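Enquirer: Each in structure tokens, the structures are laid out below.
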Structure 1
Amino acid sequence: MKPFESFDHVQLAMPAGEETRARDFYAGVLAMDELPKPQELRARGGAWFASGAVQIHLGVDPQFVSAKKAHPALRCSDLPALRARLEAARIDITEAGTFEDGAQHVYIDDPFGNRIELIGLVSS
């Protein structure tokens, strides 16, 4: 038996006091839903977001350094539409090419410089 079935969430770091910027990007630009944090964790700051089964938790790190190499890779149901939203929000998109299965992928940075990979669905 394999010990794991799926990811529950990915945690990224963010600087203190930047929850509004996190909401503007993750809820506003990426169209994720903000999740309520458990009461006992709210005083720590940060914010949690979800889209379907995908969850990204942003936690405050007093010695914040953005993740430039390590990153979540998110499979997108409509990468062209998401790209249009990102372009409208003036988010820089770094082209990364196409995987062997035909899926296109790109990289973006969140407002804090954390790298995020976006992967399209395979064309039929």
Structure 2
Amino acid sequence: MTELLKPSLNWLLVFVPVAAWLKYAQPDSHTAIFACACLAILPLAGWLGRATEHIATHTGEGVGGLLNATFGNAAELIIALIALKKGLFDVVKASLTGSIIGNVLLVMGLSMLAGG
């Protein structure tokens, strides 16, 4: 019972079926579907991070780093695959460009902040 009362984001998992239901019950309410999907992905991202950390404890730092780098960009990969399937090549280019620029600026900025 104390596990249920512990603060966590897992209660946001209720939005996974809500987002799926909204997609079919009210397909024109794009804002509500988007908001529910955003809330639903928060605990799923946390679970993915914990899973890669757990695997890294058993396989070593190299494989753990590779898994974190791979699954850290899962959103860009999913967006790219769906956009490519629909022929939206400009969306794929923009997504990849934004991901690369964001990662480069974040890493470089944090390196300068920590090292300087």
Structure 3
Amino acid sequence: MTKKSFKEELEKLLDSTVDKMDKSKLINFAKNCIYEFESAIPFDIGNKGLSWTDEELKIVLSLPPTKENILQLAKCFKRNIGSIEQIFRWAVTPKDVIKSKGRDNDAFILQIKKIYKELGWRA
């Protein structure tokens, strides 16, 4: 299949009526399908388990935590999707919850919280 014919087929699909979805919902549905397809393709996670630098965390926390951003960050930093999601979760987890889980002295969580404050996040 050529790029041109692929594009034509894709446009035909996006021009279809699917469960009475309007164009906006259909485009979002297609994006979700592409995300699911892309996230199922194995990628290099060679940095799994290694420490994060402050600069890497700044990049992660500088972007909105969308599925698409999380996937791209995971690929960029060669990490699991779950590790990127966890950074966003720890960034907004209240201190009292962290303390109640016995993680108030965890170096990684403290590093995330430090970067979170430096970037001026508010949750």
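Enquirer: Quick check: -19500 is what I get for helix-only ellipticity at 222 nm (-39500 (n - 2.57) for each DSSP H run of 4 or more, over all residues; to 500), calculated from one of 1, 2, 3. Which structure matches?
Expert: Corresponding structure: 3.
Enquirer: Let me ask something else about it. Comparing Rg/Rh (Cα atoms, Kirkwood Rh) across 1, 2, 3, which structure shows the greatest value?
Expert: Largest one: structure 3.
Taken together, the values in this text are just the output of simple stated rules run on the coordinates, not laboratory data. Every value quoted in this text rests on a predicted model; they were computed, and no experiment measured them.
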